[in-house]
Structure I
Amino acid sequence: MKKTLEKRLKYLFSGELTSLIVFLFLSYLLNSVYPNLHLYSLGSFWISFFLLEFLLLQGTIYWHLKLKQLKKQYTPNTTINSIQKFKFLKKLNGFLIFAPFIAFVTDLYLWKSNLPVGGVSIALFIYLFAVLEYINYYYIQLSYDNISDINYLWRTKKLKRACLDKDFKRFY
């Protein structure tokens with residue numbers, strides 16, 4: 001059981017870390033190959049991208065802490081100290097989620113009729129992805145990538161609570 005859980009936590013940790021790094025390269029590549037999108041000139045892109053990367057970093061740290069705890073204490077339970085920090089981050093993220101709205105409005109105002117619609121569309125997609133990541137980490141598990149999760153969906157016909165939400169419920 002411990003080996004299976006350790007393997008799963010390594011998978012989740014490495015997946016989040018890989019996403020964090022790959023998205024950095026993809027943004028650079030996209031901006032280089034399609035300069036007419038003006039991605040790096042859009043505040044909405046930068047704010048949305050920062051939000052997504054910030055959330056992926058939190059996911060990376062969370063899964064790393066759970067893995068470290070499993071190896072050290074033979075339990076994946078997150079410490080109260082870590083949970084308090086994630087509780088603060090949850091509130092901070094809730095505030096940060098509204099920042100892209102200001103950036104999108106600012107872009108509309110600054111660019112007026114020259115607004116690069118393709119770039120803004122990509123920024124909007126990134127923003128929506130970040131919001132889904134926030135929900136996935138802190139409220140409801142949205143990612144079902146193994147047979148156990150899929151069986152749970154079929155059996156119960158409902159989505160699982162997010163792991164962080166379960167950790168919050170243990171202490172609050």
Structure II
Amino acid sequence: MSDTNSTDPENQIKSKTQLKQESNELQKLGEALVDLGQAALAKIPLDDELSDAVNLARKINRKKEGFRRQLQLIGKLMRHRDTQPIQFALDQLQLSHRQQTQKFHHFETARDQVLQQGDVGINALLNVYPDLDRQKLRQFARQADKQQQENKPPKAARELFQYLKDNMS
């Protein structure tokens with residue numbers, strides 16, 4: 001007597017809903033690939049057929065029916081491939097992007113701390129990053145304050161951000 005309720009995933013028969021869900025997930029993965037820039041896409045391990053399908057989808061106008069059908073084709077092609085390396089590479093790219101964004105926000109916070117708190121903010125920043133130049137930070141803060149009072153573009157604030165970005169590691 002065979003056990004139809006086996007816990008082995010290979011022996012289980014998938015329902016139509018499960019198959020459709022998996023197909024939609026593969027299409028979403030394919031759409032994520034289409035949305036990547038060319039440099040990022042080059043870092044993803046794709047075979048020639050899948051790469052050609054993704055590049056063709058990138059050329060098709062997104063508002064047209066052909067784009068939807070091309071995404072379906074990409075999903076169909078991915079059903080016959082191991083998508084784990086593709087998903088892993090995509091996750092790594094997204095992680096790298098999140099890390100870059102966090103760094104950017106850290107620099108912005110440090111810049112705002114210097115501009116808003118003056119010497120107190122500079123001292124707090126120098127406690128964490130002793131290699132920064134106190135005089136240069138004060139100069140940027142004074143220039144930024146002067147530019148703000150004169151309603152000029154915040155050139156000093158941008159320069160301060162760049163200085164922090166270059167020297168905070």
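A short reminder: the numbers here are calculations on the coordinates, not readings from a lab. On a predicted model such as this, the values are computed, not experimentally measured, just so you know. Cβ atoms are built from the backbone, for glycine too; each structure is taken alone.
Quick notes
- Parent structure of the calculated result 19, 34, 19, 19, 9, 0, given that P(r) over Cα pairs in 10 Å bins from 0, in percent, for residues 23-86 alone is the read-out and I, II the choices: I
- If distance in nm of label points 7 Å out along Cα→Cβ at positions 95 and 119 is computed and equals 4.5, the structure in I, II: II
- Structure from which 3.8 was derived, distance in nm of label points 7 Å out along Cα→Cβ at positions 39 and 127, options I, II: II
- At a computed 2.2 (distance in nm of label points 7 Å out along Cα→Cβ at positions 55 and 71), which of I, II: II
- A value of 25.8, 88 for Rg and Dmax of the Cα atoms in Å, calculated from one of I, II, originates in structure II.
- Of the structures I, II, the one that 6.6 was derived from, the read-out being distance in nm of label points 7 Å out along Cα→Cβ at positions 15 and 159: II
- Per distance in nm of label points 7 Å out along Cα→Cβ at positions 63 and 79, the highest-valued of structures I, II: II
- helix-only ellipticity at 222 nm (-39500 (n - 2.57) for each DSSP H run of 4 or more, over all residues; to 500) from the coordinates reads -24500; which among I, II: II
- Computed over structures I, II, relative contact order in percent (Cα under 8 Å, 6 or more apart) reaches its largest value in I.
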